[in-house]
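These notes open a run of structures that come right after.
What follows draws every value from the coordinates through simple rules; no lab data is involved. No experiment lies behind these values; they were computed from the predicted model shown. Cβ atoms are built from the backbone, for glycine too; each structure is taken alone.
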Structure 1
Amino acid sequence: MIYFLYVCLGIIVLMIAFMLVRVIKGPTVYDRLNGLSVIEADTILLFLVLGEIDGRIEMFVDIAITYAILIFVSSVILGKYLGGRKS
């Protein structure tokens, strides 16, 4: 079971690396934001897998929920900023 979790950890880190390339090279701002949101979702998965490996999943679930709330608030603020003002 522990080997499976390490394989999952490696796959998640690889996905984050691929999306980091998309964030850097993205042709538009929206491609970069999409890549950033995928990195954020993968980071939440990374927290949960690390919690399972460490054996303290309840602590890492709390961290992941807090991180998800922070992501949501920052995405709403960024969307409002990019959306501009429409009266």
Structure 2
Amino acid sequence: MKGSRQKFNERKLQEFLKILHVETIDVNQNVSRKYALIYLSLVKKGKKIPINDVWIAACCMEVGGTLLTRDRHFQHVEQIEAMVLDT
């Protein structure tokens, strides 16, 4: 939203969501608790990852999905199944 292409980016996002029939995940109390569980687990292991990625992992945990990613640090999140794609 901060960039100079805010309207363009918003339009592209809405197209993406519609074309691929993407459902969003509400960040509610359940997701927040999962976030805390994952964050504390990572801190205890000394394996901190970017904070937004902790939210992504919590949402994945909430729906019981498998995360497809190129970010190897998701392998440290033992609460979810993550498949790291080769680049």
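Could you figure out which one of 1, 2 the value -31500 for helix-only ellipticity at 222 nm (-39500 (n - 2.57) for each DSSP H run of 4 or more, over all residues; to 500) was computed from? Label of the source structure: 1.
Tell me which structure, out of 1, 2, gives 14.8, 41 once Rg and Dmax of the Cα atoms in Å is calculated. This figure was derived from 2. Comparing 1, 2, where is mean count of other Cβ atoms within 10 Å over residues 15-22 highest? Largest one: structure 1. In this comparison of 1, 2, the computed figure 13.4 for mean count of other Cβ atoms within 10 Å over residues 7-14 is attributed to 1. Taking mean count of other Cβ atoms within 10 Å over residues 55-62 from the coordinates of each of 1, 2, which one would give 12.2? That value comes from structure 1.
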